[in-house]
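See the structures that follow.
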Structure P
């Protein structure tokens with residue numbers, strides 16, 4: 001009897017683990033709402049798979065790719081709707097979007113990179129912020145999935161930030177001037193090789209930190225929420241009021257984290273650009 005109960009508990013635990021992993025990882029199936037609660041839609045993992053110079057490349061559409069396409073589509077739709085309602089004093093949804101844009105420009109871009117440089121890079125920062133925020137929030141929608149909980153996605157975002165940071169530095173200082181700043185003025189010649197290595201490590205450490213921070217924070221929150229709900233199946237319905245209460249609290253907290261992580265990623269990107277281009281504050 002004890003062995004049977006232990007076996008049942010183990011099987012329930014395995015199902016909860018599979019449920020958590022299914023939600024936080026990428027995959028080739030996607031559940032859509034239907035009369036039977038959910039209908040799985042299977043995606044072809046070999047649809048756009050090919051070999052190039054001996055390298056296996058797979059561009060097939062996965063669950064997280066769909067979520068990013070939806071996020072991009074929503075942002076394009078948002079831009080079209082706001083553009084139609086351009087006014088001296090915007091109202092409704094347009095005023096909300098304008099508030100975010102002004103916040104990014106006035107509270108992030110200008111303080112970190114100066115008035116002049118902020119005009120060139122505010123659009124990139126706004127795109128980064130709204131895309132990350134939309135992906136974060138879509139992960140909290142039923143039947144959704146968090147694309148920013150995929151380290152490949154956050155690595156792609158960090159790579160775009162890395163390219164923009166390097167482009168901004170070279171645009172400001174010139175190609176040779178940019179690499180010349182790796183050795184600060186006044187450094188002894190024998191210390192120059194060490195400083196170059198340290199500065200190069202710093203250049204690559206910045207996008208790495210952006211990538212891991214966003215991935216870890218978005219994944220951790222979902223794991224905690226799903227684990228709390230999973231406790232109901234492991235420990236029984238008696239504990240449901242406690243776990244559901246904590247689950248609702250975590251859900252609200254995750255909404256806050258979705259905004260916070262989009263802000264942090266955008267702010268740090270702006271800061272890293274500002275370190276290279278700011279001439280006035």
Structure Q
């Protein structure tokens with residue numbers, strides 16, 4: 001079965017020719033492919049941010065979609081180029097942990113290191129594998145070429161270190177793992193973990209110097225400029241300020257702590 005949907009996620013931005021070059025390569029090999037941009041505004045060289053955005057986008061695509069992700073500060077170095085086949089999708093990109101969060105949700109069937117130069121461009125630059133290696137591989141894959149044709153199967157690959165929320169007594173301690181374009185502070189505390197500890201209890205949430213009592217249903221609740229906690233669309237606890245940037249007003253950065261503190265049991 002041919003899989004013609006290919007998503008692209010990079011830190012290339014849109015000012016330069018890089019993204020267009022990759023799309024040109026893909027369309028030159030498979031003119032019928034459908035190309036979808038997840039994002040090209042990943043902070044430069046920020047593999048963790050790329051992994052987060054990919055993990056929040058990929059499961060909403062049809063099965064068989066090819067996810068091409070290039071945040072690659074080690075391009076041209078010893079890191080391997082890989083293709084990952086799961087039970088539902090394909091992932092193409094550098095073996096540097098970019099797929100860590102996505103693969104936690106998937107059943108990995110096969111991982112191949114890309115060594116068959118038949119499926120690369122004829123001239124491979126040491127600085128642009130997105131165009132010369134990953135784009136043509138994704139395009140050939142979309143034509144129905146089997147994963148094993150691209151190289152040898154491997155049984156290990158790189159993963160990012162993932163910080164999990166930790167329960168300590170009457171506290172649940174997490175951290176801010178992403179700040180979106182609106183300045184919303186997204187934590188690593190998922191909704192199941194949050195509700196497991198807060199159910200039937202009064203609690204407050206502390207981030208920076210701010211204490212927040214209770215949980216809102218959405219961004220619309222509360223007054224303009226009010227700090228609020230809610231469960232966002234990705235299923236994680238986040239902090240927002242209505243019609244303002246929580247990042248700017250609270251002076252929070254990625255990696256800062258967020259704590260859920262239990263006060264007492266609800267009677």
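Just a few scattered comments:
- Between structures P, Q, the calculation of FRET efficiency 1/(1 + (r/R0)^6) of positions 189 and 245 (r between Cβ atoms, R0 = 30 Å, to 0.05) yields its largest number for Q.
- Origin of the derived value -0.30 (log10 I(q)/I(0) by the Debye sum over Cα atoms at q = 0.07 Å⁻¹; candidates P, Q): Q
- Each of P, Q could give helix-only ellipticity at 222 nm (-39500 (n - 2.57) for each DSSP H run of 4 or more, over all residues; to 500), but the derived value -24500 comes from P.
- Test item: FRET efficiency 1/(1 + (r/R0)^6) of positions 45 and 149 (r between Cβ atoms, R0 = 25 Å, to 0.05) calculated as 0.20, pick one of P, Q: Q
- Identity of the structure behind 8.9 (criterion: mean count of other Cβ atoms within 10 Å over residues 53-60, calculated), options P, Q: P
- Given 0.50 for FRET efficiency 1/(1 + (r/R0)^6) of positions 197 and 253 (r between Cβ atoms, R0 = 25 Å, to 0.05), calculated: source structure among P, Q: Q
- Which entry (P, Q) yields the derived value 22, 49, 27, 2 for P(r) over Cα pairs in 10 Å bins from 0, in percent, for residues 29-76 alone: Q
- When FRET efficiency 1/(1 + (r/R0)^6) of positions 173 and 229 (r between Cβ atoms, R0 = 30 Å, to 0.05) is computed for each of P, Q, the largest belongs to: Q
- Origin of the value 24, where relative contact order in percent (Cα under 8 Å, 6 or more apart) was derived from one of P, Q: P
Throughout, read-outs are computed from the coordinates displayed, never taken from laboratory work. Predicted model only: the values in this text are computed from it and were never measured. Cβ atoms are built from the backbone, for glycine too; each structure is taken alone.
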